[in-house]
Structure formats: structure tokens, C-alpha cells
1. For distance in nm of label points 7 Å out along Cα→Cβ at positions 93 and 181, find whichever of P, Q sits highest and give me its label.
2. Out of P, Q, which one gives 1.6 for distance in nm of label points 7 Å out along Cα→Cβ at positions 133 and 149 as computed from the coordinates?
3. Of structures P, Q, which gives 3.3 when distance in nm of label points 7 Å out along Cα→Cβ at positions 109 and 125 is computed from the coordinates?
4. When Rg/Rh (Cα atoms, Kirkwood Rh), for residues 5-44 alone is computed for each of P, Q, which one produces 1.07?
5. With helix-only ellipticity at 222 nm (-39500 (n - 2.57) for each DSSP H run of 4 or more, over all residues; to 500) derived from the coordinates and found to be -21500, which of P, Q does the value describe?
6. One of P, Q was used to compute Cα extents along the principal axes in Å, and the answer was 74, 36, 30. Which one was it?
7. From P, Q, which structure was distance in nm of label points 7 Å out along Cα→Cβ at positions 37 and 53 = 1.7 calculated on?
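Throughout, read-outs are computed from the coordinates displayed, never taken from laboratory work. Remember, it's a predicted structure, so these values are computed and weren't measured experimentally. Cβ atoms are built from the backbone, for glycine too; each structure is taken alone.
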Structure P
Amino acid sequence: MRELRVAIGEDGKPNDDEHLNRRLRALKDQGWLFSSYKSREGQNVEDYILDAKGARTWLGEKVAKRDAVSAKTRREVFERDGNRCVICGRGAGEPYDEDQPEVTARLTIGHRVAGARLADASADNLRTECARCNEPVNDSPPDPETYRAVMAEVRRLPSAERRRLLEWIDAGWRLPTKTDQIWDRVRRLAVSEKKHVAEELRNGLT
């Protein structure tokens with residue numbers, strides 16, 4: 001971002017008045033995709049990585065339209081998947097790394113069969129993914145899981161594990177423990193309220 005500001009400045013002086021972040025967001029509508037520090041581990045705050053080139057609007061090109069995902073469908077997919085990324089299991093706002101608590105998961109909608117393959121936007125082909133797992137590199141092979149390959153692994157599971165897997169399938173997502181459920185509620189509290197919960201726990205453990 002600093003290099004861009006220098007490039008559009010004058011006499012080597014960066015142009016700090018230009019709203020470049022807003023321009024990047026506008027480019028996303030034209031198929032240009034950028035990764036920021038929020039979705040890539042270890043990336044600097046001022047750095048953006050160009051993941052995919054979109055329509056060259058200055059040449060009159062227009063981005064190819066894909067099936068749009070309605071707000072209703074998004075809600076249904078999020079609820080079906082328990083408001084967690086089906087790939088890494090993180091919920092919105094949860095950190096990827098305890099050493100970088102500021103880099104947190106942001107939930108979005110992804111395709112089982114990648115959008116680059118002209119995938120449809122039906123709920124059966126959609127799933128909840130965090131921004132990191134939904135990075136543009138995932139819009140290409142490998143192919144999605146197949147029934148035959150998955151069942152080969154399912155048949156190798158002990159009976160207790162099969163019963164647990166069946167419970168998850170019937171529920172539509174991996175059933176959390178009671179502690180998991182309470183944590184999902186605690187993390188939605190205000191910061192001051194979380195501190196009170198932590199104090200209560202510490203007092204009870206001493």
C-alpha cells in the first residue's frame with residue numbers, strides 16, 4: 001500500500017489522501033481479489049497480495065456474472081453449518097493463532113465445486129468457510145470429496161466412532177461439547193463481561 005501511495009504521489013512524496021482501500025473494495029466487484037493480513041498468517045498490515053486479476057474496466061471489459069447467493073440462502077447455510085467454517089471449524093471472530101490474536105476468522109460462503117468451474121449457487125453446493133479457507137487458490141482443483149472415497153474411511157472406524165459420526169450427520173454439523181456451547185456464548189459477551197466470567201472461574205478454581 002505504501003508503494004502505491006508513493007507511485008501516485010508527486011516528487012517521491014506519498015499521496016496519503018487517496019482512499020486506496022475503498023478503491024480495492026470497488027475492484028473486488030470486478031473480479032480482482034486481494035488478500036490482506038486478516039486472511040493470511042504473517043502478512044504485514046500494509047501489504048496486499050494480488051490473488052486474481054479481474055475485468056480490465058479501463059478497456060471496457062465486464063466481469064462474468066455468477067449465480068448470486070441470496071441473503072436468505074446465506075443465513076440458511078450458516079445456520080446449517082452451525083456458524084462455523086466446515087474446513088477448519090472456527091467461528092467468526094476466533095483467532096487462527098494464539099500468538100496473533102488480532103488475526104481472526106471471518107465467515108463467508110464457499111462452493112463445494114469451485115466457482116471457477118461455473119458452479120451453481122444452490123444450498124447443496126454451498127458451505128460455510130472462513131476467509132482464509134476460502135482463499136482464491138481454493139477456487140481450483142483438487143476436486144471435492146466423493147461418496148466412495150469417504151465411505152472407504154467410514155467403514156474403517158470403530159463402532160463408537162461411527163455412532164458419533166452418525167450423530168453429527170443427523171445434526172447437520174459436528175456436535176460440540178457442553179463447554180464448546182458455553183464458549184460460543186461467552187465469546188459474544190462484551191469484553192468487560194468476559195473479564196467477569198474469567199474472574200468467577202479463577203476464584204472458583206483457587
Structure Q
Amino acid sequence: MTCSSIEEIYSRKVDQDFHDTVLINKVFNLLTETDCTRSDFYYRIAVRIYANNRSAENAVRLAELNIARKNTDKAVGYFTEAFKADKSKAVESEVLTRVAAWELSSGKRQEARDRGELVWELNKKNGKALMIIAEAYAGSKIGDAFDNHSVYWVAVDYLMFAKAVDPSLKETADAKIKAWSGLFPAREECYYRNITDQGIVYNVGSWISEVTKVRFRKE
């Protein structure tokens with residue numbers, strides 16, 4: 001079945017009785033299985049499901065759908081409802097991880113970093129939070145060429161930490177470590193800053209403000 005045929009068959013039935021949870025769940029599963037999750041009809045079904053069951057999971061689903069639709073205010077509202085529905089640290093950590101990922105994709109690097117740090121405090125097993133912090137730092141423009149390259153020292157530190165916390169992230173983290181290590185400051189750039197040895201402690205400034213260790217880019 002196509003997305004349009006599912007909507008044609010079930011749209012009127014759903015609108016007639018949105019309390020028919022059996023029907024609504026059936027249509028929801030059909031839309032999911034046929035990859036119709038970007039359609040307006042899928043969104044309407046998600047709203048119906050949430051109306052019948054205001055769980056954290058259903059609220060998060062609507063928040064993410066609104067992020068995809070660039071409805072920021074609605075997304076924040078549904079994330080807030082998810083908090084209200086389940087106040088456990090595990091759920092809060094998961095929801096905030098998704099908010100941080102959204103902030104990162106929106107170019108809000110500092111906000112994503114701050115949110116990632118909060119997530120980490122809530123759940124010390126959440127390696128995704130560390131990955132988000134790493135992504136927030138990588139590519140940040142905080143000064144001249146040396147400064148902009150130095151952010152990758154900290155980003156790689158967080159990637160190393162992330163895969164140690166959550167081994168399932170190892171493949172993704174290793175690929176980024178390989179790529180970002182090639183963006184470390186070159187030996188000559190370090191010399192211009194009177195940095196002659198690897199391994200010495202260095203403080204990356206600006207909004208990042210992290211302590212790391214010097215590593216020369218491999219030529």
C-alpha cells in the first residue's frame with residue numbers, strides 16, 4: 001500500500017472516532033511500515049495517539065516530528081510534556097539528549113554542549129551526550145587557525161571518552177577520531193605559540209574553556 005492509499009482508506013474513519021485506539025494503532029503501524037512517517041496524515045495519527053495516551057514516548061515522538069517540521073515552539077512544548085509524564089532520570093536524560101542533538105543540528109553549539117553536560121550529569125552511562133559535546137566543539141571557530149585547530153584536541157578527547165563509556169559507539173567514534181586527528185594543529189603552528197612538545201597540558205579558550213593535551217597533526 002502507498003501512503004496516499006492508506007490515507008484515502010482510513011482518513012475519514014480516524015476522524016470519525018479518534019478514541020478507537022485499535023484502529024489508530026493499526027493505521028500508525030501501516031504508516032510506519034510503509035515509511036510514511038513524513039506525511040501530514042502520520043502527524044495527525046501521532047496527535048491522536050498522544051491524545052489517547054499522554055506518555056513520555058508519545059510526547060517525544062510529536063516533539064521530534066515538530067523539529068522536522070521546524071515548529072520549534074511546539075517541539076519544546078511536547079518535550080516539556082514528556083518531562084511531566086515521566087520524571088525519572090533515565091527518561092529525562094533521553095529527552096534532553098534529543099534536545100541537545102536538535103540544538104546541534106540547528107547550529108547552536110554552545111547550547112548543545114551545555115545540554116550535553118547536563119545529560120551526562122543525569123546519566124553517566126549516556127555516551128551519546130559525550131558525542132554531542134564532541135560534535136559541538138569540532139569545527140568551532142574561536143580564533144585564528146591554531147585556535148580553530150586546537151578545538152579538535154578536545155573533541156577527540158570526548159570521542160575517546162564516549163566509546164569507553166558506550167562500546168556501541170566505537171565504530172562511529174573511531175571514524176571521527178581518524179578524521180579529526182588530521183585537523184589537529186600542525187607542528188609549525190604549535191611552534192609559533194612556543195609549544196615545542198607533545199603531551200603538555202593546554203587550555204583551549206573562548207566558550208570551550210577545556211583543558212587538554214597537545215598533539216601534533218600527523219603529516
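1. That would be structure Q.
2. Considering all the candidates, the number was obtained from P.
3. It must be structure Q, since only it matches.
4. That value comes from structure P.
5. Q
6. Q
7. The read-out was computed on structure Q.
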